[in-house]
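Quick heads-up: structures coming right below.
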Structure P
Amino acid sequence: MDAEIRRHFRFNFWVNLLDGGFFGFAFGFASLSTVLPLFIATMSDSAVLVGLVPAIHVVGWQLPQLFTAQRVQALNRFKPWVLFMTIHERIPFVFLSLVAWLSPTLGKTTTLWLSFFLLTWQGLGGGLTANAWQNMIGKIIPSEYRATFFGLQSAAANLLGSAGAALAGLILERLVFPGNFALCFLLASLMMGLSYFFISLTREPEHYVETNPRDTKAFWAEVRKILTCDKSFTWYLVGRILFQFSMMAFAFYMVYAVQERGMGKFEAGIMTSVLFITQVIANPLLGWLADRWKRQPVLELGALAVVLSALLAWFAPALSWFYLVMILTGIANTVFWAIGLAITLEFGQESQRPTYVGLANTLIAPAAALSPLVGGWLADQWGYPATFAASTCLGLIALAVLHFFVQSPERGQSITANSTSG
C-alpha cells in the first residue's frame, strides 16, 4: 500500500491543498474573528454571546472525535465517511445567509437562536468529519511531509481567506444591513462547494483492518491505558488544554478594537487579512521547521506568541499596534492547529491513530467551550483588559508545561503506550 500511496502522493497533495484553500476562502467571508462576531454584536451587547461564536465552532469540531474513533478504526477507507459528514459543515452557511437576510423580519431574539443553531450544526458537522479526515490525511501523506502539508494547506486557506476577509470588509462597509452579512454568508457557502469538489477527488486505497474489531469495552480500556501509560502524550494534552485556555482573548481583539478603540469595520477587515497573511507565511515555515528540525521549540513559540499578543492588546497605545497583535495571533493559531495536527498523528502506532486523534481533540473540547465564555464573562465584569490579562497568565503556564513536561515525538519516532509503560 505504501507504494500506491506514494504513487498518488502528488495528486492527493494538490487536491487536498485546493480543498483547504477554498475552505479557508469560505471562512474569510464568514470569519470567526470578525464577520460572525460582528453579526452577533448587531443583535446583542453581550460579550459572552460573542465569545460563543468561536467556542461553538471549536467545541463542535473537537468534542465528537473520540466518540467516532471506534467507528473510524473499523473503516478500510476513510474518504466515504469524510464526504458524507463534511456536507454538514458546509450546508449551514446557505441557511445562515437566509437568516441574515430575513433578520429584520425575524427579530433579534429569533435571529440569535437560529444563528446559534446553524453554527452548532456547522461545528458538529466538522467534528463528525474531523477524525476520519485527519486519519485520511495521515494515510495518504507520508510522515516526513505531514507538518509541511498541514502548513501549506493552512497557508493556502489563509491566503484565500485573507482575500475573502478583505472582500467581506468592503461588503460590510459599503452595503447596508442585512444584505451585507447575507451576501458574505452566501459567498462562504459557494466557496465551501468548491472545496467539497476538490476533496472528493482524493485517491485513497483500501487498508487492512481487523476482521474482528474490538468491542466497546476493549476500546475504552485502550483509552485508559494510553492516558495512564503514555505520559508524554498525557502531558501534551495538558499543554494543549492550557494553550486553548490561553487563547481566550483571540475572539475579542477585533470587537474591542471596533467598539472601544474606534476602529472602522473596513480596517477591521484589513486586520483580519493581516491575520490570514501571517498564517500564510507562518504555516509552511513552521511546518517545514517541525518536519526538518524539532517540534518542541515550535510548540513553545506558539505559547509565547499568545502571551505577547495579549500583552500588546492590553497595553496598545495606538490602533496600529493591533497589526502586531494579529501577527502574533496568527503564529499562535498556526502552532495550535496546523503543527498540533501533525504532532498528534505521530503519537502511538498506526492502528491506534484514531484513538489518539480522538483523545487529542475531545479532551480539549471543554477548554474550547469554557475559555471564550470565561473571557466574555471577564470582559463583561471588568472590561476586555481583564480578559487579556488572564490570557497572558495562562499563556505563561502553558509555556512552562510545554517546556518542562512535554516531549513531542519526532518524525519516525512515535511514542506508544507500550514503550512508555516500562
Structure Q
Amino acid sequence: MDPLSLGLVIGIITILVLFSGISVAIGLLTVSAIFLFIFDGVRSLELIPEILFGKLDSFALLSIPMFIIMGASISSTRAGADLYEALERWLTRVPGGLVISNLGACALFAAMSGSSPATCAAIGKMGIPEMRKRGYPDEIATGSIAAGGTLGILIPPSITMIVYGIATETSIGRLFLAGVVPGFLLMGLFMAWSIYATWAAGGRSAMPQTSYSWRERLEILPRVLPFIAIILGVLYTMYGGVATPSETAAVGALLCLIVAMIIYRLTSFSALWNVLRDSTKESVMILFIIAAAGVFSYMLSSLYITQSIAEWISDLDVNRWTLMIAINVFLIIAGFFLPPVAVILMTAPILLPVITGAGFDPIWFAVVLTINMEIGLISPPVGLNLYVINGIAPDISLRTILVGSLPFVACMLIAIALLCLFPSLATWLPDAVMGQAL
C-alpha cells in the first residue's frame, strides 16, 4: 500500500477511534502502536516509551502547568464577576455599553484564565441574566458570551499558542505577541455586530438605563486592577528579556495565588487544594496529549506518510491561496469534532512544511489556525462553549444559543480574510518588539 493510501486509512481509523469516546491521548497511542506493530514489527514498540517521555523532556513545557495554575486561581474567585461589574459601571453610559462590557470582560478574563469554558461560566452567570433583564435578545445575550469566551486561546498568555510553539519549535514569545492585534480586531468585530444586532432588534436595550457615581466606579477597581497588573507584568517580563516564558509563568502563578488569597480570602485548605487539583488534572491531560501526539507523529513519519502528504500537496498545481483555503476548511471541520490542542498537535507537524513551502509565515499561520479552533468552540457537534452557556441559562434552547453564535462565526471568518489580506496584523507586533525573524 502506498503511503498516501495508508495515510487515508490511518486518518479514518483515528477519527473512528476518537469518536468512540476514548481519551484523545489513549486513542492516538493505540492507533500508533497498532500501525507500528503491523508495518515495522514488534521491535518498533520498544521505541514508544522513549518517544513518549522524550516529548516531555522540554523546559518550555513547564509554562503549561504554571499558566494553568495562574488561570485556575483567578477562575476560583469572584474576579470574573468583579471584572464584569467594573466594566459595566464604567461603560454604562455608552450606547450598547452592557454588551460591550460583557465582551470586554470576556476578553480580559479569558486572557487571565486562558480557559474558554471558564470564561463563559464566570462572565455568563452575571452577564446573561443582566442583558436579558435589560431587553437584549436572547441570541445576542448568549451568542456574545459564547464567542467572547473563545478569545482566551488567542489573546496572550495562551495555552494553545504554547502548544503550537512546542509542536512546531516556534518562538512562544512571538506567538503571544502575534495574537494581540488579531485578538483585539476580533473583539472589535464582535462588539460591532452585537451593537448592530441589538439596534436592529429594536434598539431599546442599547440605550443607557443605569448610571453610577464616580465613587461606585472607583471602589471596585482595587479588586480588578491587581490581576490585570500581573498579566501586564508577565508580558513585560517575558518581552523585556528579564526571564524565559517558563520562569515568567511560575512567578505569575505564584502572584495570582497570593492576590487571590489576599483580595478574595482564598485561604482555606480545601479551596487551595481544589485549585491545585484542577490545575494538575488539566496539565496532565494536555501533557499526555502532547506526548501521545509525539508518538503519533513518529508513526506517520516512520511510515513516510507525513513526507508523502507534504510532497503531494507541494506538487499540486494550485494557487497558494487556494491551498490556504483548503487548509482552512480542513481545520474548521477538524475543530468541529476535536479540542484545539489535539488538532494542533496532530496537524501542525504535517502542515508546517506545506505552509512554509508555499511562502506563508508560520507565526501568521498560528493565528489563522487559532481562529479556526475558536470557530470549533462555538459550532456543533462539540461546541463546548454552547453547552456551557446552555448550562448557565437552561431555559434558553440550544438552538437559540447556536443561532446567536453563528454571526460571530462569520466575524471570525472575516478576521481570517483580513489576516490573509493584511498579514502584518499578526506579524507587525512581534517584529516591532523582538526584531525581524531570521
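Where a number appears in this text, it was derived from the coordinates with a stated rule and is not lab data. As the structure is a computational prediction, the values presented were derived from the model and not from experiment. Cβ atoms are built from the backbone, for glycine too; each structure is taken alone.
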**Report entry** Cα Rg over 2.2 N^0.38 Å, for residues 70-117 alone - highest-scoring structure of P, Q
**Finding:** P
Query raised in the report: Of the structures labelled P, Q, which one yields 4.1 when distance in nm of label points 7 Å out along Cα→Cβ at positions 310 and 350 is computed from its coordinates?
Result: P
Report task. Assuming 26 is relative contact order in percent (Cα under 8 Å, 6 or more apart) as calculated from a single structure, say which of P, Q it is. Result -> Q
Report summary line: Ranked by percent of Cα pairs over 24 Å apart, for residues 62-269 alone, the structure on top of P, Q with the greatest value is P
Query raised in the report: Given structures P, Q, which gives the highest value for FRET efficiency 1/(1 + (r/R0)^6) of positions 46 and 150 (r between Cβ atoms, R0 = 30 Å, to 0.05)?
Result: P
Query raised in the report: Of the structures labelled P, Q, which one yields 16 when percent of Cα pairs over 41 Å apart is computed from its coordinates?
Result: Q
Query raised in the report: Comparing structures P, Q by distance in nm of label points 7 Å out along Cα→Cβ at positions 246 and 278, which one has the largest value?
Result: Q
